[in-house]
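Structures given as structure tokens follow.
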Structure 1
Amino acid sequence: MKIYADRFPRFFVQVVTDLLVIAWIYFWIRGALWLHDQVEKLAVPGQKLEGAGSALASNLAEAGSKVGGVPLVGDELTSPFEKAAGAARSVAEAGQAQQDVVGDLALALGIITAVLPILFVLLLWLPLRARWIRRASAASRVRQAPAGRDLLALRALATQPLSKLAKLGPDVAESWRHNDESTVDALAALELKSLGLRQR
């Protein structure tokens, strides 16, 4: 498999582009993690609310159990403490619910922040990169085959721009039909050069 071109300009552009894509992905992942952490800070009030509610409920329940030991009226005195402890537990549950909402929001915003820009670049870059790798790998295999030079020359005649073919001479197709060695070599070299590959 051919990952990078043989010729410097194409090779340089491919390496720089790949590094830029990696840097782009890294940047947005770091940005998403930073945003996640910033949004998670909004859960601090919920944590304090939960902690305060739980502590208050525990203290009220403990006070109610102590008051419940008072002879004759203990059961009647316990009821307000139990109700107050229940209300404090509701406050703690509200704090926990707020933390859950903030956690879900932080996760959703982090994923959206990372996925959309990364997906955008991958959809632009990856198909072009995969197409070049496929074409260059095939051309690299063909150039080593006995009849590979002829096949590359035929491919050049079929796909290269007319302006490039005209530079090889006015009768390039005629020369190719008569199997002119220099024309076949020039056409094969043109096809390989368009992919950033050298003749071997």
Structure 2
Amino acid sequence: MTTIGIIGAGHIGSQVARKAVATGYDVVISNSRGPETLADLVAELGPRARAATAAEAGDFAVVTVPLKNYRDIPVAPLAGKIVIDTNNYYWERDGRVPALDNGEATTAGMLQEHLPESKVAKGFNHIMAKDISGGTPAGTENRRALATASDFPEGSDLVAKLYDEFGFDTVNIGPLSESWRVERDRPAYVVRQNAAELEANLAKAPRTV
């Protein structure tokens, strides 16, 4: 059985964990405060889940921590693994990052630089946590779509598989250098949209906001 390592147990991480367990995955979840602080969440998730440290990464990982903390993500345990990045840039929380303000970098690209031996893919960053449980079966009319991007085809393919299992269509933006199109304050950010609407919103996104 595939085990997902979820690094970060906030709103997004917890909801991804709930949906993953419901879909049949095993989950190992960590946060910055230690496994003992996750007892209630793990009890809720049931026998498919357990708490650990970020060093126990699973078969692939979901990184869902505040952007200001991305350098705390352990590098060696994630080497060779696909890492799904849910991060968003909130300068009010994270402090100003000139490369992001100026449109010279992307949040996922920064994580890829930090994890040079991993295969980073963008995912779950432009949906509200509460909506992750609201997917619908494949073929449903007006099915909600989510975007992904990666410099590695196997990274974006994995996100697309996970999206479909969770109940969403996928729009592949391409490489991480294009992932700014789905970042905060762009037209595709945290709005419900089907695949055609998402493609249109991605196309009209401004590089800087």
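A short reminder: the numbers here are calculations on the coordinates, not readings from a lab. Predicted model, so just to flag it, every value in this text is computed and none were measured. Cβ atoms are built from the backbone, for glycine too; each structure is taken alone.
At a glance:
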| read-out | value |
| --- | --- |
| For 17.4 (mean projected area of the Cα convex hull in nm², calculated) the corresponding structure among 1, 2 | 1 |
| For mean count of other Cβ atoms within 10 Å over residues 136-143 computed as 10.9, the structure of 1, 2 it came from | 2 |
| At a computed 2.0 (distance in nm of label points 7 Å out along Cα→Cβ at positions 80 and 176), which of 1, 2 | 2 |
| Answer label among 1, 2 for the case where helix-only ellipticity at 222 nm (-39500 (n - 2.57) for each DSSP H run of 4 or more, over all residues; to 500), calculated from the coordinates, equals -8000 | 2 |
| Comparison of 1, 2 - label where relative contact order in percent (Cα under 8 Å, 6 or more apart) is highest | 1 |
| Of the structures 1, 2, the one that 41, 32, 21 was derived from, the read-out being Cα extents along the principal axes in Å, for residues 48-143 alone | 2 |
| Structure (1, 2) behind the derived value 0.25 of FRET efficiency 1/(1 + (r/R0)^6) of positions 32 and 160 (r between Cβ atoms, R0 = 25 Å, to 0.05) | 2 |
